[in-house]
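Have a look at these structures, which come just after this line.
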Structure I
């Protein structure tokens with residue numbers, strides 16, 4: 001390998017690591033910027049927005065790795081999850097399903113955006129990512145409350161989804177914004193990533 005090729009490869013890897021770290025930090029900020037607002041058992045955060053943006057801007061694999069890195073940081077004990085929580089015991093929390101969904105969301109959004117590189121394609125990818133986040137997160141929450149966590153009185157599957165109605169309009173609007181913003185941001189990131 002020539003010296004120039006080696007430098008290019010090193011530059012590319014370094015940039016990729018910086019991007020992964022940057023999106024992990026954005027997730028930490030998004031987790032806590034408004035997470036003290038809790039509706040039902042669900043903190044209102046900006047994490048889905050950043051997970052979608054990671055998939056669009058970084059691509060499916062790198063975006064998913066950034067989300068896995070964020071989850072790992074929280075699981076080892078740093079207080080980066082919503083309400084400044086963290087640690088291995090977070091796995092048992094009813095809302096951990098949303099954290100589990102972020103790598104999947106980033107990967108799927110990145111793949112759809114790659115296959116349909118238009119504004120409309122990016123917006124559809126973002127909406128699909130939001131739907132995945134809701135399905136995985138809400139089903140985990142329901143299972144957690146039914147199997148290992150103390151459920152509120154009269155808790156049902158319908159109630160779990162009713163809690164999600166409040167943040168849903170915000171997440172749909174943010175998904176559309178992430179799709180449009182990501183479409184404009186991606187060429188800039190690619191240009192300076194060379």
Structure II
């Protein structure tokens with residue numbers, strides 16, 4: 001081993017524990033589970049279980065039974081996935097408003113209302129993700145999820161009132177609801 005290679009190797013040995021410590025904060029009392037076990041415990045239905053397993057696999061989570069981590073990691077993953085999905089939905093709604101001059105007034109009003117509904121919903125998910133990443137105080141997380149879900153359901157109800165119109169946003173809102181439901185179900189493993 002050359003002197004340079006030895007220095008790099010020693011530097012990596014010193015930095016590895018620091019990188020692992022920075023990767024995630026461990027919180028007392030938070031369960032350590034494998035991804036499959038976390039999905040199983042969080043799921044009330046086969047649909048949510050399958051959604052959870054699919055989400056974990058898509059993000060490259062180690063699915064082996066021997067791999068365990070604190071459930072906060074899975075919750076952050078699901079919450080950020082829901083937030084990204086929210087972003088996609090608001091982008092489509094915004095593009096429809098900006099680029100589709102033939103939208104009927106009722107659809108235009110519903111989309112604008114949905115953009116207004118999604119703003120606090122996105123803020124709620126962002127607060128949850130930041131709280132989970134920055135510390136071990138989970139007080140208020142359930143309220144943030146519920147607040148975000150309520151805003152999302154307001155949008156869903158707006159679009160439901162447009163039964164005579166087929167909107168590309170409605171299925172996206174339903175998908176967002178599934179994703180935030182998964183994040184909330186996982187968060188309940190914290191006892192919130």
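Every number here is computed from the coordinates shown, using simple stated rules; none is lab data. Everything numeric in this text was worked out from a predicted model, so none of it was measured. Cβ atoms are built from the backbone, for glycine too; each structure is taken alone.
Here are a few things to note about the model shown:
- Answer label among I, II for the case where mean count of other Cβ atoms within 10 Å over residues 103-110, calculated from the coordinates, equals 15.0: II
- Computed -0.36, -0.67 for log10 I(q)/I(0) by the Debye sum over Cα atoms at q = 0.15, 0.22 Å⁻¹, for residues 47-86 alone - originating structure among I, II: I
- Value 16.4, calculated as mean count of other Cβ atoms within 10 Å over residues 71-78, assigned to which of I, II: I
- Answer label among I, II for the case where distance in nm of label points 7 Å out along Cα→Cβ at positions 119 and 159, calculated from the coordinates, equals 2.0: II
- Taking relative contact order in percent (Cα under 8 Å, 6 or more apart) as the criterion, the largest value within structures I, II is that of II.
- Structure responsible for 2.8, with distance in nm of label points 7 Å out along Cα→Cβ at positions 79 and 167 calculated and labels I, II on offer: II
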